[in-house]
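Since every read-out is calculated from the coordinates, none of them should be taken as a lab result. These numbers come from a predicted model, not from an experiment. Cβ atoms are built from the backbone, for glycine too; each structure is taken alone.
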Structure 1
Amino acid sequence: MLIRERKDIDELAWKKMDGLLPAIVQDAFDGRVLMQAYMNREALQTSLESGRVTFWSRSRQALWTKGETSSNTLELIAVHADCDSDCVLVLAKPHGPSCHRGTDTCFDGALFDHGQRVTPGLSFLAGLERLICEREVKRPEGSYTTQLFEAGVKRIAQKVGEEGVETALAATAGDTDELANESADLLYHLLVLLRARDLSLAEVVETLKSRHGD
């Protein structure tokens, strides 16, 4: 159930959960689970009205708006209840790290496989986009991404064209490994071009969604 107003809040199983519901916060764009906390009626209503995710702090026994001291806020996108109405899924856009440790999520570092952090596969693209944005701002020496930004939009667009042709050639040649490599190059350079033109991957996804039929 999508929760939009007070009547939706009233339908949740507050008595079953002693007035508190677990709230799982998920990145509305890349699907990462950011954190888990608790909401009471007032916290949920405040979140809907303010557009900033607000919880009930069990330790302080008070409302707690995420980022009120750190400025690392969660911009509310939507709230959904589960099938039993005793848990809510909060879709949010994070502005800064979500964990008090300074990590993107409270689960960073918790799941590893042979030394590598395990994350949803497609969320890597969003992470790469964030890294590209950081490179544009900081312009670290020796970075290929820095070189592209300093070369300008025309050069970046040229690289996208070159990689597009190489991807097409790899596809027609039937070389699967080469196609994967060229496709990776194409996606990377496209992300750089989007950033250079102040366009986000999320905006491109929204355009695709608008074209998608039922």
Structure 2
Amino acid sequence: MPIFDVTLPLGPATPLYPGDPPFVMEMYRRLEAGESSNGSRLAMGSHNGTHIDAPLHFIAGGLSVDRIPPEALIGPCVLVDCGDADRLTTDVLKRLDLAGRERILFRTKNSAWISKRFQEPFVGFSADGGKYLAELGPRLIGIDAPSLDPRGTPGHPAHMAILGSGKIKGAIEWLNLAGLETGEYELFCGPLKMVGAEAAPCRVLLRRP
């Protein structure tokens, strides 16, 4: 059974959200220099590449990444395609089969470029769409977007609704969902277990059940 890696590679070419620090890997020990092994140090933003936002990102006292329940990160999920929608509104979401789903991945027009660059405008959730999704109450959601909210949205209403729902334990951003069939998958999301972090890079894998 094939496994699909929907994670953006971390490296010098990783697309960045404006203002975020880049990923840097620096070798501090090298075999070619006669040392006993290779070793490297990393510097990056917690929102670089494919990452998970924990509720703490916007909600005071919310769950940090290390406190996201593992059972939210692994299990059945559905990948849905949102077509040509410019915003994921309530009307758009109601046309999808989302009721009762524990984990939902949203593919949008962003998939045409998400692995190559940051681009505006990008498709994100509208305020009412975020509220509707929060009311549905899945455990985990993900999207092929740099952010749940379109950049510059006052008050970040989608983040506030989704991460503040108490039901949704995390939101994955910067997914690379291009070329995948819609439908049912098994999902594995493995964020770094960083104590007290509001977000963390993660490896996200899909497999057909």
Structure 3
Amino acid sequence: MIDSTLLNAIINGLLALSGWEVFASILGIGYVIFAARESQWCWPLAFVSTSIYTILFWEDQLPMQALLNFYYMGMAIYGYCLWQKHSKAENDLTISKFSWRHQMMFLLIGSALTYTTASYLQSANISQSPFLDAGVTVFSVLNTILMARKVLQNWLYWIVIDAAAIVLYAQTGYYATIVMFSVYLVLAFLGYINWMKLYYRQ
């Protein structure tokens, strides 16, 4: 049985959903679907979605998430230009794999930056969930670069990041965004399988 207090909180949260949040979530889901298909049109969807989220998160005292989405806006432009450039070139940008050494460096750097950022947020008291806020932001920033460069393991990292993001947004009341990241989890699995097939087909 679901606790009545929790059920009421969920219902009230759904009724209070922002139309902008829902719209941004739909565009975000579209972005992942197009990315899994290696379509460059994923990036324009990402740009509009993250523009909306930048404003929403800044207004709701999630500064790291606002900065993350502002960063995503720039990466959307970078990703689109990169994918478009290589789609016209003979040496197309192909899917690659990270070595274990690179993966360990990725995790160590991400963990160190997360701890440093979270400690600052906690001491300054400017985030509702400093460690989750920092962790999701730092690893999303690093992993978006891997995605733009078509590193296969980016999908595996997204699975962990998306799960952490669901917890963060559950704590802060972004219910449409929770739905979006739940879909992201499924799409990350499918994206990994699809890119794995393409990798071995290259």
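Please compute volume of the Cα convex hull per residue in Å³ for structures 1, 2, 3 and give me the label with the greatest value. Present the calculation step by step, with values, prior to reporting the outcome.
Values: 1: 188; 2: 135; 3: 125.
Largest calculated value belongs to 1.
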Quiz prompt | Per distance in nm of label points 7 Å out along Cα→Cβ at positions 164 and 188, the highest-valued of structures 1, 2, 3 | solution = 2
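Check the numbers for distance in nm of label points 7 Å out along Cα→Cβ at positions 36 and 124 across 1, 2, 3 and tell me which is largest. Working shown, then result.
Numbers: 1: 2.7; 2: 4.8; 3: 3.7.
Between 1, 2, 3, the highest calculated value is found for 2.
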Quiz item: When relative contact order in percent (Cα under 8 Å, 6 or more apart) is calculated for each of the structures 1, 2, 3, which structure yields the highest value?
Solution: 2
Exercise. Give the label, chosen from 1, 2, 3, of the structure having the highest value of volume of the Cα convex hull per residue in Å³, for residues 44-99 alone.
Key: 2
Quiz prompt | Which entry (1, 2, 3) yields the derived value -28000 for helix-only ellipticity at 222 nm (-39500 (n - 2.57) for each DSSP H run of 4 or more, over all residues; to 500) | solution = 3
